[in-house]
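K.L.:
These are the structures in question, set out in turn.
Just so it is clear, none of the values below were taken in a lab; they were calculated from the coordinates. All of these numbers come straight from a predicted model, not from anything done at the bench. Cβ atoms are built from the backbone, for glycine too; each structure is taken alone.
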Structure I
Amino acid sequence: MRNIAFIQNPASGRGQRRDFPLLIRRFFTCEKGFHTTFYSTKFAGDATAVARRLVAESYDMVVAIGGDGTVNEVAQALVNTDAALAIVPVGSGNGLARHLHIPMNVCKALELIATAKTCKMDYGLMNGTPFFCTAGVGFDALIGNMFAQAGSRGFASYLRQILKAFISYKPEEYTLAIDGEAIRRKAFLITFANASQWGNNAYIAPAANISDGLMDVVVVSEFPLYHAPKIAVRLFTRQIDKFRFVEIFRCRAACVDRAHSGYIHYDGEPSQTGSCIEVKMVQGALKVAHGDGD
């Protein structure tokens with residue numbers, strides 16, 4: 001008998017649907033060898049506490065029903081345990097789920113969980129806080145904060161925030177130490193990528209590998225505004241690494257210094273921190289279910 005727990009964030013993107021308990025009973029029956037439990041989160045951080053309890057109760061797999069923020073909360077409780085993370089992606093971007101080739105269709109994602117293969121994946125720590133897909137500073141961190149305050153979810157809302165902020169945004173000066181080697185850049189944004197994309201198939205680090213013990217540090221330097229459409233096209237065609245205003249460094253640890261405190265994001269969830277940001281990778285600490293893909 002396999003013990004699988006499902007944790008839904010009812011506020012996540014497309015997660016407002018109410019029929020998950022019914023769907024779970026349909027796909028995961030006792031006759032098929034499954035014992036399941038279902039929990040709907042009530043506040044930020046609830047998923048982490050619930051997942052820790054479920055791990056202590058010897059559940060084999062904990063399924064995050066939500067977006068990258070929900071996945072982050074659940075995954076934090078599963079690192080360095082025998083329990084596997086699985087995802088039913090109903091968020092706004094679903095970056096990690098897309099990287100793992102998990103179907104965006106709810107029923108197909110549930111079907112995959114019943115037979116899914118697992119692998120060990122890395123995760124990152126930004127100033128001690130875990131991230132599993134991407135983290136960053138600069139423009140994407142600002143947009144993450146604006147998106148959180150917008151009151152509406154989905155790609156259209158995200159695009160509105162980008163257009164609203166883009167024209168007036170001023171790139172900042174950063175000093176980066178990449179595995180101890182210092183460089184200085186005036187950057188539009190800096191992304192620390194464990195997985196390949198932000199979400200919605202926007203590939204910020206096309207060659208990122210979740211199991212190599214390394215992160216891709218993507219530095220988008222200041223660029224003329226008329227290049228913005230080219231950057232957008234390259235993001236969605238997996239060619240951002242070929243753009244002349246983009247540098248990608250692969251490393252185990254990095255440190256970023258900026259002139260003042262400001263916004264950061266972990267898996268799209270906004271936060272603020274001081275002028276110094278330390279990022280490092282932890283290799284192979286999370287068991288995760290995945291689909292088949294290239």
Structure II
Amino acid sequence: MVRRYFLLTKPVVVLLLLCTTVLTMLFAAGEVPPWPVVLATIVGGGLAAGGANVLNCYFDRDIDPVMARTRRRASADGSLPPRRVLAFGLTLLVLATIILAGFVNGLAALLALAGAAFYLLVYTLLLKRTTVQNIVIGGAAGAVPPLVGWAAATGRLDLPAWYLFAIIFFWTPPHFWALALLTKRDYAAAGVPMLPVVHGEEETRRQILLYAILMLPVTLLLFGGGMMGWLYLLVAVLTTLVLIWYAWRLYRERSPRWARALFSYSNAYLALLFGAMLADRLLLR
């Protein structure tokens with residue numbers, strides 16, 4: 001039973017979001033912040049992301065059973081009643097708000113709650129089933145964790161925090177569309193207008209390549225603004241060129257193999273990019 005509840009939080013997604021949050025904290029502070037603040041941010045941020053994911057499962061319980069990737073969720077197979085799923089998700093969000101507001105600061109709590117609200121109200125309920133731009137606009141929710149991390153470390157939002165927001169915002173479409181290419185039939189069966197369902201795989205591969213190319217100038221904003229040094233520049237350029245290469249191979253060869261490779265690399269790419277920011281800030285300055 002515990003495992004069923006735990007998996008509803010989508011722990012792998014939560015872990016990726018927490019990585020960007022904590023690395024941003026260290027980047028913003030220029031040193032290791034007080035451990036109680038770091039711990040409270042991790043716990044509060046994890047609960048906020050997990051609670052939003054649980055409520056996403058609650059709202060999608062009607063379409064999750066028809067998709068192979070989601071049909072085993074406890075909210076989809078009936079092993080957990082909807083009211084318990086709803087109560088669990090709301091409880092996690094309340095706990096997250098209390099922890100972040102009480103042990104970090106009000107701005108971090110507000111941003112975490114706003115990110116969860118955007119994910120649920122704007123993406124899940126408004127965009128996901130109505131527009132092909134669902135993941136583009138909805139990607140803003142996944143870009144909130146760096147804002148939370150920056151606010152947790154500094155108590156404010158500075159320009160670099162918005163650059164980090166932009167990096168994740170533009171990273172989300174190629175990352176998610178690569179997965180959508182592999183699960184196109186599921187989304188079609190569920191009636192979700194993902195890009196490959198509505199405009200086809202050819203257009204999806206083209207859009208993935210365009211967004212991958214766009215990542216190069218977006219990632220260089222930090223260096224161009226004098227906020228990062230040569231180490232970050234080197235890693236950003238090399239890792240983004242690899243991302244573009246994967247997108248180009250997917251565009252040219254039209255093979256599920258390259259969609260899987262791009263999806264897997266995109267996760268590592270984000271971790272490498274944020275790790276380079278931290279190394280540049282702490283080791284070379």
Structure III
Amino acid sequence: MILLALFAPAFAALSHHPPNVAFPNTGEDAAGNPVGPGTAGFWLGTDGIGRDLFVRILYGARISLFVGFVTTAIGAVAGVALGLMAGYFGGIVDTVLARFTDAVLAFPYVVLALALAVVLGPSLSVIIGVIAFFSWAAIARIVRGQTLSIKEKEYIEAARSLGAGPFRIMFFDILPNLLAPVLVLATLYIPTAVVFEATLSYLGLGIQPPTASWGNILSEAQNFYQTSWWYLVFPALALLITTLAFNLLGDGIRDAMDPRTERVFAAGRGRRRRRGKRQVLADDQSGLSYVAPYVPPAKGS
């Protein structure tokens with residue numbers, strides 16, 4: 001999906017269908033309805049005014065993924081910084097930051113997003129600001145809890161006794177041990193931001209037409225879903241695939257960075273090595289010249 005979004009202009013040039021250009025002669029039937037997939041060079045059909053639906057979905061992916069990556073990056077940086085300070089310094093700093101985090105988590109962010117969109121007007125900057133403001137709180141809470149546990153370790157005490165300052169300890173000794181949960185959380189926040197942007201655009205408070213967004217495409221499709229199924233199905237499918245893909249990516253990162261997973265793989269390598277040794281002993285006892293395949297040893301052996 002990321003590659004499709006990056007190469008959206010190339011697909012538009014290949015099909016000769018710019019995202020905001022309507023083709024009433026070829027993109028609509030005699031009754032003025034959208035044409036189906038594969039008709040007149042429109043791979044996924046057209047929308048309500050004869051624009052290429054495939055190209056518009058790709059350009060909508062550029063908006064949605066941009067919002068997801070930017071807001072998650074801002075939220076991750078802010079959440080990690082505040083969580084580290086709250087967990088390491090403790091005391092009044094921890095109390096103030098923890099209560100502020102609780103207030104942000106308890107606030108209905110949908111209400112704030114709707115209010116800001118109405119007062120300031122719907123725009124991309126408003127969407128990014130609202131999502132980024134609420135995305136850091138959960139990350140800060142996780143980082144704070146991990147920091148409270150890590151700062152009591154022996155190597156932290158050793159670094160402190162050697163004269164290391166608090167900021168060096170936080171960012172050089174504690175932060176590397178927090179990267180795994182932060183990365184997993186980030187991959188889960190990206191699809192959340194994508195869905196929230198699509199929701200605001202669907203309600204007319206996000207990206208405004210004619211700029212393509214999955215939300216406003218779905219909003220326009222609700223008037224045609226009974227006669228033009230592709231108009232609703234394909235943008236919804238793109239949103240579903242993107243959300244599922246980032247969740248699977250988060251699961252993969254979690255498994256790859258989990259030390260228990262490495263122990264499972266090491267145990268499997270040990271079992272294969274023992275089977276190879278038993279095969280060699282059995283061949284020696286039977287007088288056969290067969291040599292079992294070489295199995296590389298496990299790490300650390």
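K.L.:
From which structure (I, II, III) was mean count of other Cβ atoms within 10 Å over residues 44-51 calculated, if the value obtained is 27.1?
P.N.:
II
K.L.:
Matching task: -7500 is the computed value of helix-only ellipticity at 222 nm (-39500 (n - 2.57) for each DSSP H run of 4 or more, over all residues; to 500). Pick the structure from I, II, III. Kindly include the intermediate steps, with their values, before the conclusion.
P.N.:
On the way: I: -7500; II: -25000; III: -23000.
This value belongs to structure I.
K.L.:
Can you tell which of I, II, III yields 17.5, 55 when Rg and Dmax of the Cα atoms in Å, for residues 92-187 alone is derived from it? Spell out each step's value before the answer.
P.N.:
Working: I: 17.5, 48; II: 14.9, 45; III: 17.5, 55.
The read-out was computed on structure III.
K.L.:
Out of I, II, III, which structure matches 2.8 when distance in nm of label points 7 Å out along Cα→Cβ at positions 12 and 172 is calculated?
P.N.:
Values: I: 2.8; II: 1.9; III: 4.8.
The read-out comes from structure I.
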